[in-house]
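Readers should treat all values here as calculations from the given coordinates under stated rules, not as data from a laboratory. Note that this is a predicted model, so its numbers are computed, not measured. Cβ atoms are built from the backbone, for glycine too; each structure is taken alone.
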Structure 1
Amino acid sequence: MDTRKPLPIQRDWVAKSLAGTLLGFGLALCISGLFVRLNPGMALPVKGQLAMWMLPPIWLGTLAGSYFFSSGLRAWLWLGGANLLLAAVLAAISASSGA
């Protein structure tokens, strides 16, 4: 019979959950915006639908992936950095296209 104690739930699951939820949404918006900006020749109804329907898988994938970080702080820092980087790229592309 196994008498080992089960591992306790880690305390930073709330921080990881919030990072994945909040920053994952921002990440999904930036990726969707980049998709729209980088495909100017695509028909608007198709582009709009693809941009809209790519949000949930990216958002939920980021939320699920946030639990692989070793701590909540690392999740916030890495996802926050990715958000800042993608937002800057999106802003630079938008500024260069004149829209």
Structure 2
Amino acid sequence: MIVPAAAVEIDGTLSEFIDTSDSGQAVSRRFCGVCGSPVQTASAATDAQGITVIKAGLMDLPSMPAPQMQIYCDRAVSWMPDLPGTARFDRMPPAAESPSKE
């Protein structure tokens, strides 16, 4: 889930693995250092936009927000259907098309 970074509060200390994104830039993959569960992904590009990526499986919400876009569709498994009413991108969308930092 791409969310405003200011809206995210994480309890505990995360471990971090620095990887290279498709664009060649460094991307920080943060995870629980105890169990290894992925938690957050961030980069200079997401930081500049005031957004961050939180793994949706972590959310303990009675109802999840509806998806607004699909990314990395070129890597989707064949049985994954398109989500009606969402923008679809083969890779990461241009920064101007990412959710705002409201």
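Here distance in nm of label points 7 Å out along Cα→Cβ at positions 46 and 86 was derived from just one of the structures 1, 2, and that gives 1.6; the source is 2.
To test your reading of the models, identify which of 1, 2 gives 1.18 for Rg/Rh (Cα atoms, Kirkwood Rh) when calculated. So the calculation was done on 1.
For which of the structures 1, 2 does the calculation of distance in nm of label points 7 Å out along Cα→Cβ at positions 54 and 78 return 2.2? Value 2.2 for distance in nm of label points 7 Å out along Cα→Cβ at positions 54 and 78 corresponds to 1 out of 1, 2. Determine which structure produced the value -1500 for helix-only ellipticity at 222 nm (-39500 (n - 2.57) for each DSSP H run of 4 or more, over all residues; to 500), calculated from the coordinates; the candidates are 1, 2. Answer for the origin of the read-out: 2.
Here distance in nm of label points 7 Å out along Cα→Cβ at positions 30 and 62 was calculated and came to 2.8; which of the structures 1, 2 was it taken from? Structure 2 accounts for this read-out.
One of 1, 2 was used to calculate relative contact order in percent (Cα under 8 Å, 6 or more apart), giving 44; which? Only structure 1 yields this read-out.
Source structure of the calculated read-out (percent of Cα pairs over 12 Å apart, for residues 14-69 alone, 70) within 1, 2: 2.
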